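Read-outs throughout are calculated quantities, based only on the coordinates presented, and are distinct from any laboratory measurement. Since this is a predicted model, take the numbers as computed values, not measurements. Cβ atoms are built from the backbone, for glycine too; each structure is taken alone.
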Structure 1
Amino acid sequence: MDVLDKLNSVIDKLINEIERLKKEVNYYKYDFLTGLKMRKDLDKELDTIFNNKEDKTICLIDLDNLHNINKEKGYSVGDEFIKKVINKLKEIESEDNIYRLGGDEFIIITDTPKEEMDKKLSKIATDFSFFCQSSLYFKDRKELYRIIHNEVNKMKTLKKRL
C-alpha cells in the first residue's frame with residue numbers, strides 16, 4: 001500500500017466519522033418523533049427576541065388527552081396523535097417556527113400577528129388548547145416560562161373540569 005492509498009483510507013474514515021457525528025448531532029438537536037427543534041434552540045431564539053426587543057407572536061400549544069391516549073391505547077397511538085397535531089400546525093406555520101417544549105407542549109414563534117394566529121389556531125384546534133401573546137408582553141425568557149407554566153396549569157385545570 002503506497003502513501004496515496006493510505007491517505008485515501010484515512011480520508012474515507014474521516015468522511016464516515018463526520019457523517020456519523022452529523023447524525024448524532026441531529027439526534028440531540030431535533031425531537032426524534034416530530035423532527036422539530038427542541039428547548040435549547042427555543043431558548044436561543046427567545047433570548048434573541050428579548051435582547052433585540054422584537055415583536056413576535058408566541059403561542060403555547062398543549063395537546064389534549066395525550067396522557068389518557070397513552071394509558072388506554074398505548075404509546076404508539078399517542079405518538080401518532082402527536083404527529084397528527086404537528087402536521088395540522090405545519091399547515092398554518094413553518095416547521096422552523098415550531099418547537100417541542102416537552103411531552104405534550106409545543107411553542108410557535110412567528111411574525112404573524114396574535115389575532116391572526118388566534119384565528120388560524122381556532123380553526124384547527126380540535127385536539128389541543130392554545131394561548132398566544134406578543135413577545136413584547138414579556139420582559140425576558142424567565143417571565144415567559146413562568147407565564148407558560150401558569151397557562152399550562154390553567155389549561156390542565158380546565159380540561160379536568162370538562
Structure 2
Amino acid sequence: MSEIRKSEERASQIVEEEEAFKELSEAAEAFMQVKKIERRRDDLLHKLSRFYVDNYDLIVVEALKVENMKRNHNLSAQISDASWSKFLHYLSYKAERAGKTVVRVSPRGTSEGLSWDDTPRDRISAFRILKGGLKKLGQGLPPSEPLRGDLYATSP
C-alpha cells in the first residue's frame with residue numbers, strides 16, 4: 001500500500017511541476033514580447049534621433065519635466081511608452097558627437113493663446129520653441145511674416 005501511495009504522491013508532484021513550468025513558460029513568453037517591443041522602440045528612437053542630427057545643425061526642444069508628467073496617472077503609461085527622455089538622451093549624445101547643437105527651452109508660453117481646435121497650433125508652438133532656442137543662443141529670427149495676427153509675439 002505504501003508503494004501505491006508513493007506513486008500517487010509522485011504523480012501529483014509531477015502534475016504540480018508541469019503546471020508550474022507552464023506558468024513559468026507563459027511568463028517568459030510575455031517577458032520576451034515586452035523585450036521585443038522595447039527593442040523596436042529603441043530602434044525607432046535611434047533612427048529618429050539620427051535623422052534629426054543628420055539633417056539639422058540646430059535642434060531646439062522643450063525642456064519637459066517628464067518625471068513630473070508621469071505623476072498624472074491618466075497619462076503616465078503613455079508618457080513612459082513614448083520614451084521622451086530616452087529620445088532626448090539619444091538626440092543629445094548623437095548631436096554632441098556630430099558637432100551639432102541641441103537647445104532645451106522652457107515649455108512655458110509655447111501654446112499660450114492657442115486652442116485645441118487651432119489648425120496651425122503645432123506650427124505656431126514649434127515656431128515659438130525655435131524662437132526661444134535662438135534667443136537662448138543670443139540670436140534672432142530672420143524677418144518673416146507670421147501665420148496670423150501676432151500669435152508669434154508670445155515669447156517662451
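Thinking only about relative contact order in percent (Cα under 8 Å, 6 or more apart), which of 1, 2 has the largest value?
Result for relative contact order in percent (Cα under 8 Å, 6 or more apart) over 1, 2: largest is 1.
For Cα extents along the principal axes in Å, for residues 71-118 alone, the calculated result is 38, 27, 17, so let me know which of 1, 2 that is.
Answer for the origin of the read-out: 2.
Please compute distance in nm of label points 7 Å out along Cα→Cβ at positions 39 and 111 for structures 1, 2 and give me the label with the greatest value.
Looking at the calculated values, the largest one is 2.
Upon calculation of distance in nm of label points 7 Å out along Cα→Cβ at positions 23 and 127 from the atomic coordinates, which of the structures 1, 2 produces 6.0?
Answer for the origin of the read-out: 2.
Among the shown structures 1, 2, from which was the value 20.0 of Kirkwood radius over Cα pairs in Å calculated?
The read-out comes from structure 2.
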